[in-house]
Structure P
Amino acid sequence: MTGSGPKWRVVKFVKIICGSLLVTIALLLAAASIKTLSLDADGGGLRGARWERTRNTSLVADREQRERRLARFKEAVRIPTVSFSREQSNTTALRHFHTFLRRAFPKIFSSSLVHHELVANYSHLFRVEGSQPDLVPYLLLAHIDVVPASESDDWEAPPFSAKEIDGFIYGRGTIDNKSSVMGILEALEYLLGKGYAPRRGFYIGLGHDEEVGGLKGALNMVRVLKQRGVQLSFVLDEGLAIADGIIVGLEGPAALIGLTEKGMAHVKLRVSTAPGHASMPPRETCIGILAAAVKRLEENPMPRLFGYGPERETFEHLAHKFGLPLKFIMSNLWLFSPVLGRLLERKPETNGLVRTTTAVTMFNAGVKDNVLPSHAEAHVNLRIHPAQSLQEVLDQIHSTVGDQRVKIELISGFEAPPVSSSDEKSFGFQIIKKTVLDVFPTVTVAPGICIANTDSQHFKDLTKDIYRFLPVWLTPGDTQRIHGINERISKKNYEEYVMFYFSLIQNCDIQKLPEPHSSVHEL
């Protein structure tokens, strides 16, 4: 049936609009499928390329050798190398740890290829000579110190016992970060024992005060290297991990390599009023004024910045591992970034990816229940998104508090470091990625952002590429163990640590990256 009146023209117009929308949606779906296929086909990098062979030594160990390796790791965990504050650490334990390292790794400390020195009394800097000095060296970074742990907490085993329960070793530092310290040194000790001599020289830095800022250990290692004119190809430090079942909707595990980390600000809010007797209170006390300011900060978070940092790359690389509709959304973040940003901000675990976070960590006021206090203060910890500057954060705090009676003081702070490269020509990223896939062939690799702070922040003048990754498996609930109760690592995963660094050191011996290889292209 046909028609020609005004009503018919309206119906025809609606049909044209609906048809156009269907075509647009179909094209978007096709583009999403093609983009997903592209990422899935080539692994997002050089997975299909022909790599120069460098792994001439295999890591072979019988049961007795593995048990000895595990015993050395347990001994490292039992030494309570605690950093209590920037002014106080367990120096007796740090000296004990030095003695232990010399005994545990005799080949490292006696090899003519390895030069060791103590920095700031307790940190360790190793230089491993390469046979080709023209190859730019790299740095493997880890830290010896741990945060405090009390046996009065509900640990399944004492926090410095390294007790083994159901295939897991429990203890402070099992993840953060003695697993890296020992994994790196075990790998090097084994290679030296097999007569291995690297082509590309490298450094190993073991800081002793990372948990309180690294202002003595890491910062002094940087000064030493600067004085010697050292420039680094890349730095690899602790950071992100292999997430298994943590990212909702993701099919399979994902190894996330941190391209940057968040900045940090420690801000103090202070209110002063006249003291007095509790029987004659004013309309507002200093506690009330400060509490209102804190409430405004919590109710008005920093702006959502998803898509302005490396967190966007994370989900673009992982898009093909999600089911619909998330696959469609993540494959088209040019359109759906605001949607994903709103989804991520709903949970504390992912809210840190999309903005500068605001955490009120201390609130102090009052001396007696019947005395009006004259002072009240609150301390706020902010983790700064790479797309926001420290000054912008401070301006936002002043604007949100909006009360001249509240004095705002920056105690300490620093910007987020630059974002490291992750393209097909990025030597460090591609080497780390290849090593991950060598050791963990079932995982998907993606770049990411580290929401905590590490010693690596101090090394930005020595290299443009700093990466943050631990070869540790984290399943639901494991993130709360880090700095928390029942920190642990499985025996199998610790062996994978050793294998990871063993493979990485040899993979770094290539002269240059292979040419990219991809058979599928994005539209």
Structure Q
Amino acid sequence: MSATHEVLNQAPPLTAFSTADDPALLEALRRDGAEWGEEGVRKLGALAGSEEVQEWSRQAEDQPPRLRTHDRYGHRVDEVEFHPAWHRLMTVAVEHGLHAAPWAEERSGAHLARAARFYVWSQAEAGHGCPISMTYAAVPALRAQPELAAVYEPLLASRTYDYGLRPPLGKAGLIAGMSMTEKQGGSDVRANTTQAVPADDGSYLITGHKWFTSAPMSDVFLVLAQAPGGLTCFLMPRVLPDGTRNRMHLQRLKDKLGNRSNASSEIEYDGAVAWPVGEEGRGVRTIVEMVNMTRLDCVLGSAAGMRAGLRQALHHTAHRRAFGAELADQPLMRNVLADLAVESEAATVLAMRLAAATDRAQAGDEQEAALRRLGLAVGKYWVCKRGSAHAAEALECLGGNGYVEESGMPRLYREAPLLSIWEGSGNVAALDVLRALAKEPAGLDAVLAEADAAAGADARLDAAIARVRAALPGLADPHAAQLGARRLAEEMALVLQGSLLVRHSHPAVADAFCASRLGGDWGNAFGTLPAGTDLGPILERARPKDLA
């Protein structure tokens, strides 16, 4: 077939870039004591942007996991088969310590450096971040049972990815999952009906159904079940010490909107063996630390998705002409791109600040622990919710080119809502903000102190902080508090972001944020930054390049 025309005016493939070319990210490492991790972040960022890894990501998405419940003879095997690309992605993630490795490191900034690596690597492919994140989050929960932690924690922190169905303690490294949600309760885990019956050897036999269990191919799981003393957390291996398979049967894999490379499942427990983690009746308290850590990764993942979408939009508009000029040079598109860049940087600085608070909390800083607790709740609510809107606008910058699968934008678009839903959708996160304010007042003091660190630098930020304080007396009425919970969570997230940007970012970025997000001079869509905003420095800062 002869060619009918020469293809012109198309953006070249976006390859051989580095996801670590991100000033806000690298500045956070240097600012908060993890500058030693910059070399590793840069190395992983360059790998994430390579053509080879982009191909792995495409393959893992295009050929999702497949459930095999029985072998050829009719015996249950309950195996999930993955494309080799999935295992390559997991290998890199584990070898670079994106899972539980920071818990074994003693140097300052270990969790921040890990957060930065998670941020740059998950821009390549987000689905495999789920088991990586759960493994990271399992350790603080497991420490409620020191004798189990002593045995399993070194394997969870190991930098060896050892995939396969074998007894956990005979492997070189472990991946952990969580199994909590049931049909009748959803986020209300106290409504769970799965039963745990004590056995003579100190273990328990678990019977019941879990409606949503991510990463069912994990080696061990933290499971919630009703013991005689109430809702309790348990550690459950997929393979028992004698090599037999535990009685946890995979019913089906979920057919999800996004996150297709990762397996999510319904599981039936039929007398499955597990060991208690913490005291009977304290399951929710035990699992809270795991939820807090996975919420950190939700914020990180949303920030990473925004950065990935922004990069694609900047690349396409720099190479596409319309109406006689490059898209990136046209005033309306410049406003859209700058607005996307402001949102992306605001998400990144908050995510990194919360990761830094995790390091300081682990070192015994009570104020940082309080900031982390409340900051994670407000960050989870707002940053993850903004991720979907950001992905939609970034996709639209590519027009019809962004709507086709080959662009990668539909995958980004489908992935964004997951992080707003996982570990508590909007209402759950907003209600958790109210709960934290009521039960842990030190968190409010810590958040306000963080916001006040920029007091006097921008009148719009000062006014927003005052609005937060003015809203607090209304929390005394439970009905009114619920009705205002979302607005309060949003305002608290925004003042945290504003304070961080005013103190640490380019003045043009901080001014644009405060004028639009805090000053009210903004429309209902991206691309409505107020007239007179200095877009040039914002776009220059956002364009991927090595930070001098």
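Only the coordinates and a few stated rules stand behind these numbers; no lab work does. For clarity, every value in this text was computed on a predicted model and none was experimentally measured. Cβ atoms are built from the backbone, for glycine too; each structure is taken alone.
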Any idea which of P, Q comes out highest on relative contact order in percent (Cα under 8 Å, 6 or more apart)? P
Parent structure of the calculated result 16.5, given that mean count of other Cβ atoms within 10 Å over residues 49-56 is the read-out and P, Q the choices: Q
Ranking P, Q by distance in nm of label points 7 Å out along Cα→Cβ at positions 89 and 457, the structure that comes out highest: Q
One of P, Q was used to compute distance in nm of label points 7 Å out along Cα→Cβ at positions 65 and 401, and the answer was 3.5. Which one was it? Q
From which structure (P, Q) was distance in nm of label points 7 Å out along Cα→Cβ at positions 225 and 385 calculated, if the value obtained is 3.0? P
Computed -16500 for helix-only ellipticity at 222 nm (-39500 (n - 2.57) for each DSSP H run of 4 or more, over all residues; to 500) - originating structure among P, Q: Q
Upon calculation of semi-axes √(5λ) of the Cα gyration tensor in Å, for residues 329-440 alone from the atomic coordinates, which of the structures P, Q produces 32, 16, 12? Q
